[in-house]
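Laboratory data are not the source of any read-out in this text; all were calculated from the coordinates shown. Predicted model, so just to flag it, every value in this text is computed and none were measured. Cβ atoms are built from the backbone, for glycine too; each structure is taken alone.
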Structure 1
Amino acid sequence: MTDAGASIGVFDSGVGGLTVLRALQAALPDENYIYLGDTARLPYGTKSVETVVRYALQAADELVARDVKALVIACNTASAAALGALRERFAPLPVIGVIEPGAQAACAASVSGRIAVIATEGTVRNGAYQQAIARLRPDAVVQAVACQLFVALAEEGWTEGEVAEAAAARYLKPLFADRAAAPDALVLGCTHYPALRGVIAATIGSAVRIVDSAETTARATQATLRAADLLRTGSGPGTLRFLATDGVARFASVGGRFLGRSLDAAEVQLIDL
C-alpha cells in the first residue's frame, strides 16, 4: 500500500511549473514535494511530440524511483503530449496533468462558450485544450494562440511595463477586437503565464474570466489524493526538495520568481537523466 506520507512528485521542463507547486503548497501545505525541472532540455514547447513523450517518461522514472505517491505533470506541453503514456506506464499511481483541470475550469467560467487559450507552440499545435474543452462542452468555440515570447518575459522578470504591454497587445488584442464575438474566458495554458496575469488582464479587460491552470490543478490533485485516501494531514508543514538537470544557480534565481520566495542554489540537487 502506498504511504500517505510519501512525496508528491512534480515535473516540468523548467521553472514555470513552480507556479503549480506554489498552488499545491497553498492547497496542501502538509504534503511533502519533490520538484524536478528538466532545465537541460527546455523548452519543450517547440519539440516534437515523440521527443516530449521520451523526456517526460525519463523525468517521471526519476521521480517514481524516489518513492512518490502521485505525479503532477506541471507542464502544459508534457501534459498534452505524454499524459496517456505516463498513466499507462505508472498505473495505478495517480498521474495528474494540467490540461484537464484547466479545461473544466474554462467551461465552468464561460457563459457564452467562447473560450481563448494562450499557450506554447507545442500545446497549441497538439490541440489538447481544444479537444478537452470540446469533450466537456461540444458547443464551445475555442481560439488558441501561441504566445512564445511570454515565456522569456516571465523568466527575465519583465512582467510589467512597456515591453510586456506591447507583447500582450500584439498577441491578445486581435482575439478581442470584435467585442460582440469575443471570448469571455481565457485559459493561461502555460505555467509561465500567471507571472504576466496583471498585464494580460489589463489588455483583455475585466469582463473576461482568466483561468489559471495552476490553481485548478492543485484542486484536482487534492480531490484525487482524497479519493485514494492518500492525503497527509495533521503532520505540520511538509518537506520540499528540488531537482534540476542543468544550471542550478539559474534555476534558483529564476525559480524564486515563480515560487514566490527566494531560492538558494544549495537547495537544488543537480541530476542527470
Structure 2
Amino acid sequence: MGSRPIGVFDSGVGGLTVLRALRRALPAEDFIYLGDTARLPYGTKSAATVTRYSLQCASALVRRDIRCLVIACNTASASALPELRLEFPSLPVIGVIEPGAQAAVATSPSGHIAVIATEGTIAGGAYQEAIRRHHPQARVTARACSLFVAMAEEGWTEGPIAAAVAHRYLDPIFEQSGAPDTLVLGCTHFPALTAAIRSVVPPAVRIVDSAATTAAAVLRELRREPPADGMAGAPAPSGRVTWLATDGAARFARIGTRFFGEPVPVEAVEIIDL
C-alpha cells in the first residue's frame, strides 16, 4: 500500500485468527506478525511477566517501523495494554478486549453476558471490567476454558471430543434459568472451536468473536489517518505478511496454517531473539 506495516503480536499462533480478520478487513495493508512461541502460553503466567514479554514483542515490531500495534492476545491485552500505550505514546495500540466488550454490550438484549477465556484473562477480570464500563448493570458470567487452547492447536475442533469438552465447560453456564444471551470468545484460539461451541449452546445465544471486532476497531483507527501520498483513488493491491517467531518455525508454520486459513510457508518464518 506504499505505507508502513501494521504490527501484530501474540504468544503463539492463536493471534492468527485476528490477523485473518484484519487481512479480510484491510486487504491492501502490509502486516508483520510476531508469535512469541519460545515463551507460550501467556495465559498461565503472571501479569508482570506477560507485561515484560509484551513490551519486548512490541519493541521488536516498533524497530521495524510499524504504524499501528495490535495486541492479538487476550492475556497480553488484559495485562499490558496501559504499559504499552505509555511506552509508545505516538503509536496507536489496540487490544482485543475492549472491542470484544463493546460488541458484547451492543449485542446482548438482557445485559447478561458470558465470557470464556484462559485462566489468566478470567482471573485478571479485564473483560468483566470492560463490559461493566460500557454497561454498569451488566451481569457477567466468566469461565476459564483452558483445554480449548490445546484442542485448537491439535485441530480437535469438531466431532465428539470437541463437543464433550464444550458441554463440560458450557452446560453449567447455559442450562441454568436466566442464562446469558451472549457469549464472548475471549481467547484468540477459540474461534477455531466455533462450530463445537455453537452446537452445545442454545440457538438464541449470540456469539461475539473478539478477532472480528478487533479488526473493525483497527479499521476505524486507520480511517482517521490521511491516505499515503499518491494513493488516493489507486486500486488496492494485495498486502503482504512478514512472519516472525521466537522458536520452532516448522511448528509455527504447520499450526499457523490452520489458524490463518491459508498456507504459512515455513521458509518465510524468521526466528528472532527478544
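Where is mean count of other Cβ atoms within 10 Å over residues 108-115 largest, in which of 1, 2?
2
Comparing 1, 2, where is mean count of other Cβ atoms within 10 Å over residues 4-11 highest?
Top value of mean count of other Cβ atoms within 10 Å over residues 4-11, among 1, 2, belongs to structure 2.
Ranked on distance in nm of label points 7 Å out along Cα→Cβ at positions 164 and 260, which label among 1, 2 comes first with the largest value? Mind dumping the intermediate values first?
Values: 1: 1.6; 2: 3.3.
Top value of distance in nm of label points 7 Å out along Cα→Cβ at positions 164 and 260 goes to structure 2.
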